[in-house]
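There are structures below to look over.
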Structure P
Amino acid sequence: MFSTIIDTTNSLVWAVPLVILLLGAGLWFTIRTVVLQVRCIPDMLRQLARGEASPDGTSSFQSLMMSLAGRVGMGNIGGVASAIAIGGPGAVFWMWVIAFLGAATSFIECTLGQIYKEKDQDTGEYRGGPAYYIEKAYKHTTAGPFFLVYAIAFAGVTVLAMCFFLPGVQANGVSSAIYEAWNVPHWVTAVGLVIALAFIIIGGVKRIASFAVVVVPVMAILYIIAAMIVFFVNFDQIGHVFATIFSSAFGTHAVFGAIIGQAIMQGVKRGLYSNEAGQGTGPHAAAAAEVSHPAKQGFAQSFAVYIDTLFVCTATAFLIISTGMYQVFSIAPDGTETPLAFGSNLPPNTEYGPEYAQNAFSTVFGAAGPTFVAIALFFFAFTTIVAYYYMAEVNMTYLSRWIPNRTIRRIVLRCLQALTLVAVVIGATTSTGSAWGLGDIGVGAMAWLNVVAILILQVPALKVLTDYGKQKRAGKDPQFDPRELGIRNATFWEDRADKRAAQRTGVGS
């Protein structure tokens, strides 16, 4: 009964209109920003190298790592495997497409997150995200009350998705991989995750950022290197890999041509689950950054999409396809899975998920392969759960800011932390299908609300992009004053501009 409800809800959320919305929005923002994701790559790299920091905010690099902590996770290993299993190798091509278009979408949403950020009334830390910009962008108009309700709805959905639905997917992937590698009972993995997670999330955004900066780059680089070793050992398969991906993507492959619709659906779905462009998660980390101009962090977050999908996801896809360690299924409306083809020597009855990557690594590293994936996935998934909690906390802070008593607000956050830990236990000990189903519902619901919102609210972000380019051409380090662009309700930036003006004139010194 429960699984039926999940499947039905999932099919409603992830219908064709959402795929069209995501691809269409990405294409629209690519046009409106004049292919920003290509022409502004130097700005992206420059911002990562020169980022600022403050007692209240993180550096651009720290913010990027927090964002990548949420992006680089189970989706990069198990998500890619499930996309290939259900949509065929062609799903990888559509993951690339959604990543390329999503880089422009990510710029828009993350720039909006910076424009309308504010300081937390209790901690002084920067807070922001879709709930904040949905409320503030048109707060001064007659539509203000509508957007306030919209913002509250997004915050509520995000809290539920980030503290309950999505952590279960990550925890499930970790427990499955560890069981595959060492036969450790799922409940033992659950206990270990809960203990480690509790230590990090109780420390607040600074501890989360510090943890992400250390772990994320190391784990991503090691995983890509290991995947490339396998790929180059099988270098003679490079032509076969590309041919299989493209023929499957466009329906010309003899076996996979019949599931081209699933290739597109799975590529978009798993691509979004992995890189999160348009989902509304990136703006939370983006808002925490200390920058002099919102566009700077928009650039940094756009680059995160490339790192996640074009580097890490592609490494997994090439790893699996070059070794032939995959199986593709045809999924009937009633959920029945019919095998279409084995890629190669994948052991029978292997579940699609981390096991595909573990079997692929074992072709080169032997018994150490499953162990390496289990370790990599532990760090991938663990940092992702940490990032999920951070985003849930930001939205719960938004919802609870109307509570006048600070003690009650702290109790609310403690309850949120407890619910996240419970979700990890449930996810680690439940079935893979149920965990992914709940995760897809959470991702899809957030994407629906956020993409519609940024299509409506895009103008301030486009003004900021134009302003940044104008100041750069004048030889300046771009500084932001929203009033000069006619952007209202960006009170944080108004106060910052006033303080800078006072410092220049010596007023108050």
Structure Q
Amino acid sequence: MKKIIRGTALLAACVTATALTGCADSGGGEAGGTANLTIATLTLPQSLDPADATGSALPFFQAVYDTLVKREADGSFSPMLATEWEYDDDRTELKLTLRGDVKFDDGSPFDAAAVKANMERFAKGTGASAKTLKDVESIEAVDKTHVTLHLAQPNPAMLYYLSDAAGLMANPAGFGESGDPLKTKPDGTGPYDLDSGRTAIGTKWVYKRAPDYWGARLPYNEVTFRYFDNETAIVNGIKTGQINAALLQATDQQTRIESDPKAETTKQEFDFQGLLLFDRDGKITPALGDPRVRQALNHAIDRKTMLDKLRQGRGELTDQVFGTQTVAYDEKLDAYYAHDPAKARDLLKQAGYADGFTLKLPRITAIVPDALAASLKTDLGAIGVEVVWDVIDPSQVKRIYTEREYSAMVMNVGQSSNDWVTIGGLVLPGIGNMFGTTDATVRKLLPEIQAAPADKAQADLRALNEHLVKDAWFVPFYRMSYLHVSDGSVKIKPQAGMAVPSIYNYSPA
């Protein structure tokens, strides 16, 4: 049987997002569209060319570029530029039916040729998200409103990627021109146009309503993103009414804004913080090749004390890397490893490391502040593992990812709502598994998961998650609580599996 997915209604409006925090003029207003929205952001996009889109910068792009598929707040998919989609039996062909009434600003049509041009350019580019299309062997423009993606192998995250950076559609007329005009003058089919006269790239981006947008109107006539380099200034802006909405990560700033009676806040757990063990084959640190050693590290960490002292209890303890909105998530695995230094020492003894070993870790201070560095050194030192911190500058990350000097690293990792995105980021060879380590269980389960929709692969996904936890592929600490905050004039709906809401998720309060 072929699986066909159709939208129950034509799309209402704009884009899905990942990292929104910028600023608006007046806020509030009615849904008719007289209000302006200002969002504060700590993200500085390098370009407005969708080939460069990734991560927390996506909202800057979503204002002007529609995606092929829309990702709703709950993580489900609905039509946008593609009205329906269908996989073949072995899930290596994905057929898309496109809207036939959408045009770019210069009047040229959005059609299958535009989709082919965008996706081929994106896949050949140097953007951080180009790898998401690595399984696409070819893109066939069947006719003006039908496209077929031919995949080298099934990819359960493909619809997710088409609702993300890889699905952003720009006017091909701007491709290949000298100077790449899309970097500063975006040209898409989205609900807003960049107001170049009022935009100061690097400081403020002002988007005004596109008068001929094909979809339903969003509530705001203007959306402005404003860049800040610290959350103290963002909170000050919210308190003084200069900013309407933001995302706060720092616990001290979350506390500050919660004392403001006018502010509205919504909590969301997204990133998990933990120790990623790259060297599970023991190539650099032989001890890590034994699962008992990795289990010992997990038992050594006093997660509750760490969460209470480092983040004022703002978060949830976890021992798994899959997020709460994935199929693989199992609540029982959040507390699999009790803090038990005696058991940790016994496991080390069984593995032949009764005297412990040395673990050299890179430390980027923005990710690992003094308190966290001291906490880990104390907890692991208590079982005989000496942590040696090697402080490096962010510009030296090639020592981690290219030269592979280290066997592990403390990181903050976003928890996607899509299981295969998590697998691609942490289990398959890549940045999260840079040594490409695997085992018999993983080799058995991945093809079974890959060949089926997530709702049909629940048992295999749960089995994979349980194996990763019990075999101690990672040492997660906790999921961190972030705070969506507004000045009281805006209602914000969190986005499943992303740190910031889609621009569709903001409305006047």
Structure R
Amino acid sequence: MRADLLFDAVDGLDEALTAVDGFDEVLVGGLLRPRPGQAGGLAGIADAVAGTPLASRVAEAAGKTAAGAGDEGHFVALAAARTALLGSVHDALVVRVAEAVGRPGVVGASASSVAGAECAVNLLVAARSWLCDLARAGWQGIDHELVGGAAPVVSAMLPDPALRRLATLLDGFAAELAACCPGATLERVPVRRWADLWARALLLTLPGAASAPAMGEVTGRLLPLGVDVQEHATAVQAQVHAVFEPADGGTPRLVRASVSAPKPDTVVGAGLWQLLRPHMSLLGAVSEGRSMDLDAMPVTAEGDLVWDDACARAGEPADAFVTARVALPTAAPFDVSPLDRHPARIAVPVLVEGYGVEGNGTEGHGTEGHGVEGQGVEGQGGADGVVLQVAGRRLEVDTERVPAAGPLTPEVVASSSACLGLLRWDAGEFLLQPLAVERTVRKKTVAVHAGAWAGGTADKAGVRAEKAATDAVTVLRERAGKLLRK
């Protein structure tokens, strides 16, 4: 890997992010009566898209909003400009990563979508109205009455599958805002995060924006690389990153397969796997170090396998590090849809070897993943102090993303000689999220995987955690049964 390329400046990146930051600061104070100092942020985002098809609409929107006369159409135009700028940052960074790892770029046309079923336009209008009210008030002006206005909209949306994606986003966003009310007392506002969620939700209220990605089918061999676990108080998701080799001998592709499940907040650590295993046989293959043979497995135009156990069977043993050294260098990614082009969504599988290590990883161990409704948000990577020295450059390890649901720990990463992980971009720099490492134990090379316990484990710590989770679930079921009987 050409690590030096990851740290070289990308033309136009700083300017684009500065324009986004300027607009985000405007949202802090609100768009109802913008102060003179906010006009610069509005003008900046208009200048940043000058010369694009958005230029005239965004210039008008910025001018009207600066004068306190912005309406819903103007706010949508500003959200679209912000999304386009972050999309350009995403694309530039993805190109830079492809150059650094020497891997093929996107194969085929841009990700397409298919029109979904007709949905209630009045609910989209209601959601857009609430989001625009938020923007007018600004994050410092939110209160429980304003934030509570989302509840009836979400309740009306949830029964409709076509609106569930937006409903979930609105529900999570409103809950986060409610926990911070009143906004006037906030000491620190998560400026980028809330602007990300607001802009994404606002664009999803446009008819057709939430259309499902086009679907296809794939047949061939799936070679797992590792598992990314994202955990929240009431839900958990495991996303398997893998290389897919088509049966017809076509170009290998980078794909993902995800499984999610609701969970009680008492189920943590290795206990998470028992909630996920029944829904996806791939987790067993990951922990056993096996490939899987796929037959007509549904896949989206963005490379997400819509997992169906009936379309898969266990294959031959497949070591993830062998896959990374042999198959990964020739694997091409799928394209990304416009609304998903965000720098925080970058997660590129890479293999890093021959590095030195700074730090011992003993300062902490994160347990929660990041992201809301698939929209990642920039955080505080590298907090535990593990840094890899790659070709004379410092590449921080995002140890906060290492899950507690496996044997991989920051300490293990710090003693490794090879790391298979996801290259991410966070807060202005690239970070490496470990999925697995190789280390020397008693003169033997041993691999340690974050998803090693996914299909079950004999590891003492894993067995204890699973037993504790089983006991917790049993107690909760008994209590639920008593409540129902009453």
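Just so you know, all these numbers are worked out from the coordinates, no wet-lab data involved. Quick caveat, the model's predicted, so the values are computed rather than measured. Cβ atoms are built from the backbone, for glycine too; each structure is taken alone.
Key figures
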read-out	value
For helix-only ellipticity at 222 nm (-39500 (n - 2.57) for each DSSP H run of 4 or more, over all residues; to 500) computed as -11500, the structure of P, Q, R it came from	R
Structure from which 15 was derived, relative contact order in percent (Cα under 8 Å, 6 or more apart), options P, Q, R	R
At a computed 8.4 (mean projected area of the Cα convex hull in nm², for residues 291-402 alone), which of P, Q, R	Q
Source structure (of P, Q, R) for FRET efficiency 1/(1 + (r/R0)^6) of positions 67 and 395 (r between Cβ atoms, R0 = 30 Å, to 0.05), computed value 0.05	R
